[in-house]
Structure P
Amino acid sequence: MTTKINTTELGKDLQDILEAKGITVKTKEGKEIVEEFIDAIFERLNNGETVKLGAYADLEPRTRSERKGYNPKLLRDLKDQGVSEEDAKKQAEIQIAESRAIGLKPHKKLKDLLKS
């Protein structure tokens, strides 16, 4: 089972890292720094830039082209009504709009870390 970690917990981790280097920040400040850093990453991705996370991975903006698809509920209903497969597919056809997503391209260091 995986555990979900929120920005407050990441802020505490950042606070610990900075304190080990002799820099003192409050927990609230650590959380704010983490949130601003994440915002900066997503702003770069939104602008079409790839964000390299050191030796671990790249975050890449990706675009899926507009494509043809089928409404699965309508397709199933039409088939249940006795409509032929070919006619049902024609009637259930829909146009799926172009969409944007973020891709994670892991590097060897992250892959090795996940294997151990």
Structure Q
Amino acid sequence: MNYKKISDGLTFLMSDKRITIVHGVLKNLGISPRRDDYDDFVQDASIIFAQAYADFLQEKDEVENERDLMCFAYQRMRWRLLEMSLAFIRTLTSLSCKCWCQILILIISAMIILLH
């Protein structure tokens, strides 16, 4: 991983109001600026953008076609944030199932004790 290019990607994102692409991705995903964790999403998306920048410029030193880069980065941010959200939902779902199973076991155990 080329940390210099990732750093350059963050610098590139923060210049000339390019950060609006991050807000556009979040809006597309239905993530409102009113959410308490909105800044966390902005930070995650910015890091994803920087990684996409580094991947896009693997063998180049500067951006030749900014539009292609921005399209590439937009899709990368959108898919990665979607993957992260789905992974979080899966984790919550599996935890909820485990908790419910434990609660049911305790209830059944208590009922068996009461019936005997």
Structure R
Amino acid sequence: MNRIKELRNKKRLSQTELAEKTGISQPLISRCEKGFENSKASTWQALANFFGVSIEYLQGKCTYEDLNDVERDICREVENMISVVLERNSNLTAESRRNIVGAVINDMESKKYLV
């Protein structure tokens, strides 16, 4: 379950108002809220930027309660970099996308950025 609706409701916005503020169509916002995660990375990034959270958090794949501000910033930067790579290579298969993300995680672990 993703957090778009939760975050939208916290800001007291309708889907239409969120669409106007982000430049994303209301039907697409509805699809994202319903969990259609195959939307373009740029859509997820625009929503994440608007709410000030990461894509992973927005999609309900992680939480930030235990992270400090520096760790949150690092996570956002890594997610932004991955987003750019995936957006520029939108023809990649799901497996290729997972491999790219896995390679980034493995590299970070080998350099002790991740424990």
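Just checking, which of P, Q, R has the largest value of distance in nm of label points 7 Å out along Cα→Cβ at positions 35 and 91?
P
Given a value of -19500 for helix-only ellipticity at 222 nm (-39500 (n - 2.57) for each DSSP H run of 4 or more, over all residues; to 500), point me to the structure among P, Q, R it was derived from.
It traces back to R.
With Rg and Dmax of the Cα atoms in Å derived from the coordinates and found to be 22.8, 73, which of P, Q, R does the value describe?
The structure behind it is P.
Quick note: the coordinates plus some simple rules give every number you see, no bench work behind them. Bear in mind that the values here come from a model prediction, so they are computed numbers and not experimental data. Cβ atoms are built from the backbone, for glycine too; each structure is taken alone.
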